[in-house]
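Readers should treat all values here as calculations from the given coordinates under stated rules, not as data from a laboratory. These numbers come from a predicted model, not from an experiment. Cβ atoms are built from the backbone, for glycine too; each structure is taken alone.
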Structure 1
Amino acid sequence: MNKKIFVIGALALTSLLVGCGNEATLKNGEEVVAKLDGKTITAEDFYNELKEQGGSITLTNMVDEFILNKEYKTDEDAETYAESQLESYKSSYESYGMDFNEALKQANYDGEDDFKNSLILDYKKQTATEDYIKDNLKDSEIKDYYDKNIFGDIEVRHILISPNTNDDMTDKEKDEAEKKAKKEAEDIIKKLNDGEKFSKLAKEYSDDEGTASNGGKLTATYGSVVDEFWNAANKLKDKTYTKEPVKTEYGYHIIYRIKQDEKPSLDKVRDDIIDKLVEQKKNEDSSLQTKALVALRKKYNLDITDDTLKKEYNDSVDTALEAAQSNNSNSNSNSNSSSAN
């Protein structure tokens with residue numbers, strides 16, 4: 001949960017104090033916020049102290065809230081998102097026997113409605129990030145994705161032979177079960193070579209309970225089946241079957257290709273491709289939200305006239321981008337290590 005900065009609104013409060021006509025003023029015209037024996041705290045003193053205690057963060061939060069509420073209405077989708085997240089947080093706290101309302105107080109929220117408003121703002125930040133990515137997508141990226149990842153669906157029949165293994169088996173026993181399953185798949189291919197019908201053999205031998213009864217028939221969509229299965233089906237010609245068992249995490253498949261649909265046009269799938277690329281880029285680059293919000297502030301001609309706050313703002317943006325870059329590098333490194341293993 002994002003904790004509220006405790007000085008949110010304090011800068012706004014200071015501006016009110018400066019212009020509210022308090023009776024307590026110094027000879028030089030400065031307004032007094034508080035007095036005690038031996039000390040007088042002016043509005044300027046208060047303002048300068050607040051700048052040192054997260055002032056640029058508070059200012060940025062105020063700016064972003066204004067811009068995001070101007071750019072995006074609080075529509076049904078935003079409300080649904082916030083309600084869902086709120087319920088998820090509540091359930092999580094309650095499952096551990098914790099008082100959710102007390103947690104909100106400790107995080108400086110004025111109850112559930114206040115917290116919900118922050119969740120709505122989070123939703124708008126996500127929307128702004130997605131719009132930023134879309135605005136910066138190149139046609140060449142969309143075309144490249146289309147060429148490499150969009151295919152017509154393939155109608156197939158398949159027979160699955162799964163090794164009969166369990167966690168209690170030794171490695172040797174598992175190897176023997178694997179060999180037995182592969183041998184059974186190879187024997188089925190021999191039956192096909194001898195002219196037996198694929199659908200009949202699927203009903204008799206396939207371990208895929210979802211398709212065995214209809215002769216192993218299914219429609220394979222790119223991304224909906226494991227890569228090994230798709231690649232094997234995609235390489236086959238119509239009315240042919242694999243001459244060797246295709247190994248996947250589920251076991252050994254024999255695949256018969258019936259036909260493949262024509263690849264949909266780029267115009268027809270363009271919006272789907274954009275959505276997939278947006279999600280892909282969001283997962284790969286954690287700096288995009290920072291970049292999106294910076295771009296929005298520039299659009300609204302943000303000009304920070306206080307030199308101290310301006311420097312802190314620029315430094316905070318640089319720090320956020322550097323941290324995101326480091327996070328991206330670590331994520332890519334971990335991904336490559338997982339792939340190697």
Structure 2
Amino acid sequence: MQGTTQNNQSVVKTPLDSPASPQAHTPPRHDLTLSLPDGRTLAYVTCGDPNGYPLLFGHGMPGSRLEALFFHEQAQAAGFQVFALDRPGIGQSTYQPNRTLLDYADDVRAFTDRLGIQRFAHLGWSSGGSRTLACAYAMPRQVSCAVLLSSYTHFEEYTAAEYPAIKRWFLSTGLPGPAMLKGSLWLFRLVVMLMAGCARIRPNAYMNKVWRLASEDDRAILAQPRLWALFRQDQRECFTSSGWAIARDLETELAHWGFQLAEVGLPIDLFQGSDDPFTPQSFCDHLARRLPRATVHPLSGRGHLYPLDAQFQQTLFAHIRRRLAADASA
């Protein structure tokens with residue numbers, strides 16, 4: 001089973017299936033597309049073990065479907081087939097006006113139905129974490145395991161006492177946050193479009209800024225030439241998108257999600273680096289307090305880019321396998 005729209009074969013794997021012996025050097029595919037019922041095109045990547053258990057990956061922002069390629073080798077070894085979708089307007093996927101966060105779950109439902117995927121794990125990194133939670137909320141019978149890596153949280157659920165701290169954090173980073181979105185939608189969009197435009201016109205300056213902001217652990221990861229090259233490729237793919245689409249993608253996360261964290265009934269695993277400069281520990285703490293069945297996995301000394309590390313990926317995939325086994329026996 002190749003997991004593409006070209007052959008339309010189903011992906012039906014059980015959680016207790018042991019990792020299959022992957023085909024030697026099976027190349028990832030990053031140029032696949034699928035037509036949605038509303039006429040939009042959804043671009044996606046498939047990588048890892050083509051006979052493995054399905055795992056959907058939610059990319060960050062800035063980011064694109066190409067982030068799944070970081071996981072190819074370890075997913076192949078662990079027996080997972082990874083799929084990553086470009087969200088509407090990002091990368092090669094068609095823009096969707098008036099999009100909400102829960103529309104992501106609708107796209108995943110259409111995608112998995114088309115490929116015949118009955119059950120799947122969902123993994124979200126950074127801004128992809130909110131998309132994992134959207135699927136866990138809207139598709140609890142299909143999501144067998146939900147894992148968040150340094151995720152953003154639902155800012156609409158901050159109390160009046162908590163909100164000033166999160167507002168100060170966004171101001172300190174220079175990133176447009178929920179306060180700007182509430183104050184002026186058009187100002188928020190303008191700022192995001194200007195930032196995206198600058199990154200597109202001056203990619204080296206943007207990458208230098210990322211390097212300066214990154215933690216020591218992050219820099220050690222990015223110092224590996226292959227990872228640095230793929231990271232640059234992923235960021236460039238995102239910034240080929242219109243600034244309007246990037247702004248809309250951020251809006252769906254910073255505004256109300258369409259559900260409360262307390263309504264997510266599935267077990268949720270939260271991985272968080274102690275030295276993360278892009279998603280602080282307070283985001284993870286907030287998620288842990290609000291999600292009914294959250295388990296926190298603290299990562300001492302790690303920054304934001306630890307998901308790119310092969311050793312962490314081995315630990316991660318082993319953990320997901322244990323979760324799948326527990327889900328199957330429940």
Assign the value 2.3, calculated as distance in nm of label points 7 Å out along Cα→Cβ at positions 59 and 211, to the correct structure from 1, 2.
2
Using mean count of other Cβ atoms within 10 Å over residues 179-186 as the calculated read-out, with 13.8 as its value, let me know the right label among 1, 2.
2
Using volume of the Cα convex hull per residue in Å³, for residues 91-226 alone, single out the structure from 1, 2 with the greatest value.
1
Out of 1, 2, which one gives 4.7 for distance in nm of label points 7 Å out along Cα→Cβ at positions 107 and 267 as computed from the coordinates?
1
Out of 1, 2, which one gives -20000 for helix-only ellipticity at 222 nm (-39500 (n - 2.57) for each DSSP H run of 4 or more, over all residues; to 500) as computed from the coordinates?
1
One of 1, 2 was used to compute Cα extents along the principal axes in Å, and the answer was 108, 49, 38. Which one was it?
1
Highest-scoring label, criterion being distance in nm of label points 7 Å out along Cα→Cβ at positions 99 and 155, among 1, 2
1
Once percent of Cα pairs over 16 Å apart, for residues 139-194 alone is calculated for every structure in 1, 2, which label goes with the largest value?
1
